[in-house]
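What follows is calculated from the coordinates using simple rules that are stated; it is not laboratory data. Since we're looking at a predicted model, the values are computed, not measured. Cβ atoms are built from the backbone, for glycine too; each structure is taken alone.
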Structure P
Amino acid sequence: MQARDLAVIDATHRLRVLTSEHVAALYFPSHNGRASSQCRKRLQLLTEAGYLDRREQPQTRTEGRKPYLYFLAPAGRQLLIDEVGLDPETLDWKPSYNDVRWPYLRHQLAINDVYVAFSLAAPRAGWTLASWTDDRFLRKAHTERVQITGPDGHAQEAAVVPDAHARFEVTNPLSGETTWIQFFVECDLASEVVAAARLQRNSWQRKIRAYQAYFQSGAIHARYRTNSIRVLTVTTSQSRLANLKEVTEAEGGRSRYWFTTAADLRPETALAAPIWFKAGEDAPVRLTR
């Protein structure tokens, strides 16, 4: 057991599911975009030893073979208790977590794609990704509900649960002053209606209306000590991006809401390249100044 092996096992607990390419990018940095033979061998050994559970992704014949999926397994759970010191009462894993339907896994993998991109982008920009919390934990924390108004004028209650919350530490190299930059992350897989005559539960319009109410409430400041948090949305295509951005602007959203596509989000572009489109503006910008 190597320190890197333990880190991989811990990551499958924190992030729920990783592809072999996620593992390669995070822990085998010379992988050149693919899982190296060394990475594949370590994952095979960890799987055979019962620390990880390996599954295949759904795939069509034309897609070819996709990277394996890796989950925490019972021996891995015990290792995290024995070696890392995690509390067995609070360790968030049970065998049923590995047997979930593909739509959930697809969304979780999209969230983890963003995590990997930001994790590798942060050192390049001189930032530190201090914390990353996905919706499994945010759903337990964000219990506050906000009031939104439907098209019929009647008030509705809504919860605001981002797909992830990222907190970066940024130190000024000249002054040594440290600041914190926070983002909410939304991974849009084009599975929800953008706008509708009624505020459907899964519509983007309803989500933005709830975000707007949340930012105007005291709940966000009580939880995060600020309401200066940008909402970063990663979606499937430029046309989908344009539709989401248009509805966001129609709901009064402006510079707080930023959009890009999954194809453009990579470690070398996530923070330092002009791949983001702000609501209310036309030209792409970058996250770092």
Structure Q
Amino acid sequence: MRKSRVSIQGTAASFHEQAAIQYFGNDIEVIECNSFSFSCKQVSDNMADYCVMAIENSLAGSILTNYNLITHNNLRIIGEVYLKIELHLLCLSETSLKEIEFIQSHPMAIKQCADFIGANPLVNVIESHDTAACAQLIAGKKLLNTAAIASEAAAERYGLKILERNIETNKENYTRFFVLAKGDVKEENPDKSTLCFKLEHTPGSLVNALSVFKKYLVNLSRIQSVPIEGHPGQFRFYTDAEWLDRNLYEKCIKELVRKTNDLQILGEYRKHEINIKQTT
């Protein structure tokens, strides 16, 4: 029996690979892709069985363009993964902090380490497409004056040392990933869904739609407006709905059909519970 093929944006030991392993386990074939678009296309073209794709970060917010990729490639959301993001400064074993002239990483990782970078203003920051690829580059080219912001898994994979641990500004830093598949994949006992709809451009249309969730005791855990490509001033609304009573949820959907335009259920899946510490 062949392994499931899972496409990801990024390189081996990236956070996308970690999310894929967290969801599917180690017995998978990971297909590395250089963009979110290509990772989705791998599934739509039947080159991969699944795609694991970041959709939002607790600090940086949503990746809006990735919502469009789901609909454009006719993919279904079959699951979600929340991964705690711990960022470290990686370099060659013989490199010291005072020797580092360049720090490179993904723009989002750089943003999440703003305090550390601000404390080292003489170091040049270089943006790259992937955290793990930066670690791979340092190891492959023996860059003594360069460090990468990446994961512990990347340090282990590419033989780098962790010079500084947990340099992320906010220690409760999570990224949410969607698990995507092609076709109508049924999840057993789902309790969460992602919906997409459009609204008339009239006063109260959004309030009328949102009132339906309250009426049927469906928790609206997220709502995001995303511009419609090629149609300035028009938006699709993406929502995450959670329920305890499946019958009430189905009634909610039936009424939403009447109060929205082009309602789509992008996927029904099991909610991933995470334990995020509350701070005061």
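For the read-out relative contact order in percent (Cα under 8 Å, 6 or more apart), a value of 12 was computed from one structure; give its label from P, Q.
Of the options listed, only P reproduces it.
Distance in nm of label points 7 Å out along Cα→Cβ at positions 23 and 231 was computed and gave 3.6; which structure, P, Q, did it come from?
Working through the options, I get structure P.
Work out which structure the value -8500 belongs to, where helix-only ellipticity at 222 nm (-39500 (n - 2.57) for each DSSP H run of 4 or more, over all residues; to 500) was derived from one of P, Q.
Q
Suppose Cα extents along the principal axes in Å, for residues 79-142 alone works out to 38, 33, 25; of P, Q, which structure was it derived from?
Here the read-out was taken from P.
Quick check for you: by Cα Rg over 2.2 N^0.38 Å, which of P, Q is greatest?
Answer by largest value of Cα Rg over 2.2 N^0.38 Å: Q.
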